[in-house]
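Alright, structures below, take your time with them.
No value in this document is a laboratory result; all are computed from the given coordinates. None of these values were measured; they are calculated from a predicted model. Cβ atoms are built from the backbone, for glycine too; each structure is taken alone.
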Structure I
Amino acid sequence: MAAVAGYAGCAAMYYTWLKLRHVEALGQGDWKMIAMLGAFFGWEGMMLAVLLATLAGSIFGGAMMLLKRGDLATRLPLGTFLSAGGLVTLFAGEPILEWYRGLFRV
């Protein structure tokens, strides 16, 4: 179910962004990789990997803009960051998720 939800979420984001901005937001390889992460890690692990990938990509893109190596239109390969997020989730995902769940315990 997590794989289907990840793929469908990417498709929804892709078509929404395409309708609003007339620009492709994600390549379909990213959809498939997120679906694979969902199949491998489940819902929570997939969301953690995507969050980590998004944070890493944002930091990298911000650094590129600060160094005048890119701008807001510069394309970054999300798959690279998804791979890194997947590796972090594989090796440290459970402690990170336990810490997050602990924030909501009374």
Structure II
Amino acid sequence: MSAYGFPMWSRAGREILQSFAAQPTPLAEFAALAASGSPCPTAHLYAQPRDDSYLSTQQAFAAEHDWFHVHRLSANSHFPCLEVPAESAAAISNFLAGVE
């Protein structure tokens, strides 16, 4: 990732900004996709932000949508799969065990 210069990172920022303008939250996008047909089982595994209100919003969404699952990992970075690989793998295995 560090091999890419400013033009690529700038483009990434613009694309992310355009995506959020079109659909302000990923949860809204998930709900829209689910409403258009058969919902896809979705697991949101994350470590950041650590703010409990972020997790509670995700949990409330999960309570309303049985196809959505959330798990906050005990990592400190945006790369929990590298920081806590065993916990990440267990969360994925637990999710997949519940997928029909």
Structure III
Amino acid sequence: MVDAYFMKKDFIGPVLKMDLQVITKTRTDANMMYLFTGKQNAGRGRKKKYTKKIDFKKIDKRIFKLFNTDMLAQYYVAKVYSVSLKSIVKIIYMLDVKTKNMK
């Protein structure tokens, strides 16, 4: 587990090449995008991979699925695209039960 400072391609890339996984907190202003899962347009051109940027103050609960709840928080999980890492990452979103703020 590392600090949010280390969520950079220069650090995470070599660690992943060593067959290790990295658990890190991300910044609240991190540039992450939802993956596109809809029907692709027929015809020429590149297929659509991503949709809109994630607003961490208001997540799309159709994509982020609730997987655990306890007395302190609700935990949501989703696979999203990290623009800074240029890869798909699994993210866990923790929502404080009392204040309804992200942790």
Starting from the value 13.6: which structure in I, II, III was mean count of other Cβ atoms within 10 Å over residues 45-52 calculated from? II
Ranked on mean count of other Cβ atoms within 10 Å over residues 5-12, which label among I, II, III comes first with the largest value? I
Structure (I, II, III) behind the derived value -2500 of helix-only ellipticity at 222 nm (-39500 (n - 2.57) for each DSSP H run of 4 or more, over all residues; to 500): III
